[in-house]
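These are the structures in question, set out in turn.
Throughout, read-outs are computed from the coordinates displayed, never taken from laboratory work. Not measured: the values here are computed from a predicted model. Cβ atoms are built from the backbone, for glycine too; each structure is taken alone.
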Structure I
Amino acid sequence: MLLPFFTMDEIFTVQNRKTQPLTVTAKGNGIYDSKFEHLPNRNVSIYSVFASYKYFQPVEQELRLDLTFKPNILDTARRWLEKQIPDDWKDQKFVRVMIHVRRTDFLDPRRDRDGWSRPDSQYFNRSMSHFKDCLERVQFVVLSDDPAWCKTHLNVTDNVVFSSGHLAIEDMAIASLCDHAIITVGTYGWWAAWFANGVTITQRNLPRINSTLSKRLYRNDHYKPEWIGM
């Protein structure tokens, strides 16, 4: 699944078909589960999305090398970003901040009851102000499944641009070329921030305290310690 998009070495799977695989399930998708450190020497089927930075921290530098986007994907992202540079910024230094806004599938009331706090315009505008107050020139790059909502509820100025018509992997490459990140729910935004590898702002109220989700997602496991809750 990864090979078409990244320059990583080919992945080989070796399986002993004489033995049935042992099924190992994580305690929660956003929880670091130490039992994966000591898997038995046999076939193992793993059920987890490993949405914790702690799984990757010991090999982060090697992983960043493996997850280098293929040239055609990176070129598409670079060309699009270059077209978004304001004319009067062409010879100026500036910073790009990726904003990931995932909304459509989280409008379901069941998600809200589960503990997925829905981000509002105040969250984004506070987060954007955090960067604007610190930096002279900031361009915000919005990646969203609901751009119409974003254009209505975000503080849209000339320095806010919206990605459209790109494949999901191309948007991820765009995120990797940004300097910092503001993210919402889901693993896509998490990985987009990981690729940007700068200052990252997250929703402080995710998961909602004492919710069902809070038993499957621990903030201290899910988010890197330097990521800022706002």
Structure II
Amino acid sequence: MILTFPNLIPPELAAELVRRLEKEELIDGRSTAGATGQGKKRNKQLVDTPAALAMSEEISKHLRSNRALVDLVALKSSLPFMFNCHEAGMEYRPHTDNAIMYFKGNELRTDLSATVFLSPPESYKGGELVIDIDERPTPVKLPAGSIVIYQADTLHGVNVVTEGVRWCAVTWMQSRIRSPYNRTVYRRLVVAQQALSALAAGKPESSAESVAYENLLRAKDELLRMWAE
């Protein structure tokens, strides 16, 4: 599963965040590598500082207000964004993310990983996020301000940056629905709901489109009630 949303944040905000990040003192990314990432990670990061948390909130408010995104993943909660910098020669070889992560004593089950691209793709070479879907490595390199979301247990990595600097913001999400299979079923119902909503708009309540929409909405809500944690 790979979900992409263009312009989660405006490109102008992405550019402003990069300018602010360039003024910060970054740490060695290996300090935050999980068990499967040890020895594979070469980058710099800004994590949990007052500046990082303030910039994270600027992105998070756009994420929370994106109803399509929130509904498609049945978002329950997410961690503050961590900011990554890959300069020429840096990479993050294939790995999976930790199943559980913590912030200020709170525990989060990492159902989903997400990356917001902050650098324009033409400003650096290499640096593709490569996500292994059904044993097929899939490179992702999106415009500044766009987000990609995928299951956190998926093998993924960042190709070597050969020129320029790659900035991004990453977070992890807990869905209201634990099972990846159930999340897929729910996501398909959300997509169908969005399509039927447009078809039913302006139609009488007794129309086939309106009846189908209402029954689909009830079925989706009943499944969420059954599966939600």
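Using helix-only ellipticity at 222 nm (-39500 (n - 2.57) for each DSSP H run of 4 or more, over all residues; to 500) as the calculated read-out, with -10500 as its value, let me know the right label among I, II.
Details: I: -8000; II: -10500.
Computing helix-only ellipticity at 222 nm (-39500 (n - 2.57) for each DSSP H run of 4 or more, over all residues; to 500) on every structure in I, II gives -10500 only for II.
Taking mean count of other Cβ atoms within 10 Å over residues 71-78 as the criterion, which structure among I, II has the greatest value? The partial results should precede the final answer.
On the way: I: 15.4; II: 19.0.
Sorting by mean count of other Cβ atoms within 10 Å over residues 71-78 in descending order puts II first.
When FRET efficiency 1/(1 + (r/R0)^6) of positions 183 and 207 (r between Cβ atoms, R0 = 30 Å, to 0.05) is calculated for each of the structures I, II, which structure yields the highest value?
Going through I, II one by one, FRET efficiency 1/(1 + (r/R0)^6) of positions 183 and 207 (r between Cβ atoms, R0 = 30 Å, to 0.05) is largest in I.
Of structures I, II, which gives 2.4 when distance in nm of label points 7 Å out along Cα→Cβ at positions 103 and 119 is computed from the coordinates?
Details: I: 1.1; II: 2.4.
Structure of origin is II.
I have 33, 23, 15 for semi-axes √(5λ) of the Cα gyration tensor in Å, calculated from one of the structures I, II. Which structure is it?
On the way: I: 33, 23, 15; II: 34, 19, 17.
It must be structure I, since only it matches.
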